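Please treat every number below as a calculation from the coordinates, not as lab data. No experiment lies behind these values; they were computed from the predicted model shown.
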Structure P
Amino acid sequence: MAIAITQLGISAPDGAVIGVIGESGSGVATVLEESRKAGAVTFDHTQLGAADALERARMAGQLFDLRRAGGVAFLASHEDELLRQLVDEIWWVHDGKLAGKGDPTKMLAKYQHHVARRLRALGDGRSAPVDPSMRRGDGRAKLITLETLTAEGRPTMVWASGEDAMIRVVVEFAAGVDDPVVGIMIRTRIGFEVYGTNTELEKLKLGPCAAGDRREIAFRFRCDLCPQEYTITAASHDPDGVWHDWLEDAVAFKVTDTRYTAGVANLRAVVSLG
């Protein structure tokens with residue numbers, strides 16, 4: 001017998017495993033509760049998160065047997081690959097209503113696009129706090145601003161992969177420096193160096209600078225990074241490497257995308273047959 005979900009106004013067919021996706025508070029929990037009361041087998045985020053590889057294999061076998069017997073199961077998860085492997089179709093719940101249903105690969109792609117846009121919007125207009133893991137230097141200059149911006153100069157904590165981006169550094173000098181160099185380094189959250197440059201490499205002359213002078217430097221680039229979290233290290237120093245001020249992993253930011261991409265560099269391959 002098909003399982004009817006009155007909240008969404010739809011029914012699950014016999015012999016089916018339904019994946020349920022949605023943001024926190026979207027109504028996924030209500031769908032699971034209603035389907036459980038109607039006689040369906042359910043698995044939620046908490047159960048799946050605690051399951052080891054053996055338990056997941058057992059669950060997959062249980063779902064296979066249930067499907068063959070004509071039963072119905074609902075599986076709520078944030079793990080795309082798990083859903084692709086186990087479910088027959090996906091229901092996307094948003095604000096207590098059905099936002100979409102259908103083929104797992106297609107529905108996950110639509111949901112990923114939705115989440116990417118939401119993350120980008122949440123980060124827009126917000127600056128990440130400057131919180132270096134280490135600070136050092138002789139004090140002849142101080143980095144007073146380090147922020148991630150959109151190409152238009154709006155603060156953001158989230159960049160979309162492929163968009164034009166900017167890092168702004170403001171340096172104030174406490175003493176005279178003839179030839180200061182200001183640089184940045186982007187790292188992954190596990191410390192892998194992704195990209196670094198400085199004003200000397202980019203042929204931008206900042207000095208000589210006197211006590212009380214300020215310099216504002218904008219590093220502009222296309223954010224061709226894969227979706228994950230990164231940090232920015234920034235420094236002011238002499239050409240020979242003597243630091244005035246060094247902020248290690250001072251600002252964290254996130255890159256999002258409408259699809260999953262592994263690695264760090266988003267090379268945007270075009271794939272063809274033959």
Structure Q
Amino acid sequence: MACRIAICGKGGVGKSTFAALAVRCLSEERQRPVLAVDADPNATLGALLGIQADASVADIREETLEKKDAIPSGMSKDQFVEFRIQQCISEHKGFDLLTMGRPEGPGCYCFVNSLLRRYLERVADDYPYVVIDNEAGMEHLSRRTDGAVDLMLIVTEPTVVGADTVQRIAALARKLRITVKKKAVVLNRVPPAGVPEAIRDRIAAARLPIAGEIPVDAAIAEAAAAGRSLRELPADSPMFASVCRILGQEVPGRSSVKKG
């Protein structure tokens with residue numbers, strides 16, 4: 001079974017950056033294939049990993065529901081969905097990328113979403129690790145997966161707004177219709193002076209442990225300004241080292257590999 005890691009948080013806190021570095025760390029340090037899932041409609045995970053997704057799961061959903069002639073003669077909807085999902089996966093050394101795409105438009109997507117969930121679960125279990133970069137809300141996790149999330153990391157900045165957001169996300173996570181085995185907070189862009197005690201107290205009110213603290217990293221801003229992939233980030237980058245340290249303590253090793 002795959003170890004599923006869901007990265008959550010409000011926009012602008014470095015959530016997708018953390019997810020991209022998590023994919024890199026797991027694939028490089030553990031030498032195991034990773035499925036990177038970009039579940040944010042504002043899809044940026046591929047760009048951060050230096051690749052371009054050719055198609056998304058949203059495209060499959062629209063084709064199946066609205067373009068009946070897109071399904072070849074003699075092929076069932078089930079077969080078509082499975083075939084197209086395989087086509088949507090961008091394969092790269094050490095990891096593959098699956099982009100979810102835009103949210104549903106008007107109309108009933110229940111049947112199509114049920115098919116998508118079934119095959120997404122099957123695809124995910126072909127990897128030892130699945131890293132899911134989520135949109136700001138988390139309700140979609142219940143719609144897009146029938147399985148459990150092994151680790152949910154809530155990325156935030158050490159501010160009052162960030163701490164209050166952690167409390168809201170933690171409350172929402174408790175209402176999800178899926179099992180979240182472990183939840184923790186990651187403090188990103190921590191200044192040299194550290195995290196004020198008042199912020200720690202507000203985060204403590206969410207009843208979640210802090211998995212780690214990531215310092216401000218100038219190399220991240222430089223990579224973003226130049227449009228460089230985070231796979232090119234120096235191995236001694238403070239953020240990359242922190243992400244690997246957090247995963248090292250929070251994610252158990254996986255020895256079995258089904259992919260490839």
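Quick notes
- Each of P, Q could give Rg and Dmax of the Cα atoms in Å, for residues 11-58 alone, but the derived value 11.2, 32 comes from Q.
- Highest-scoring label, criterion being relative contact order in percent (Cα under 8 Å, 6 or more apart), among P, Q: Q
- Test item: Cα extents along the principal axes in Å calculated as 64, 37, 36, pick one of P, Q: Q
- If helix-only ellipticity at 222 nm (-39500 (n - 2.57) for each DSSP H run of 4 or more, over all residues; to 500) is computed and equals -12000, the structure in P, Q: Q
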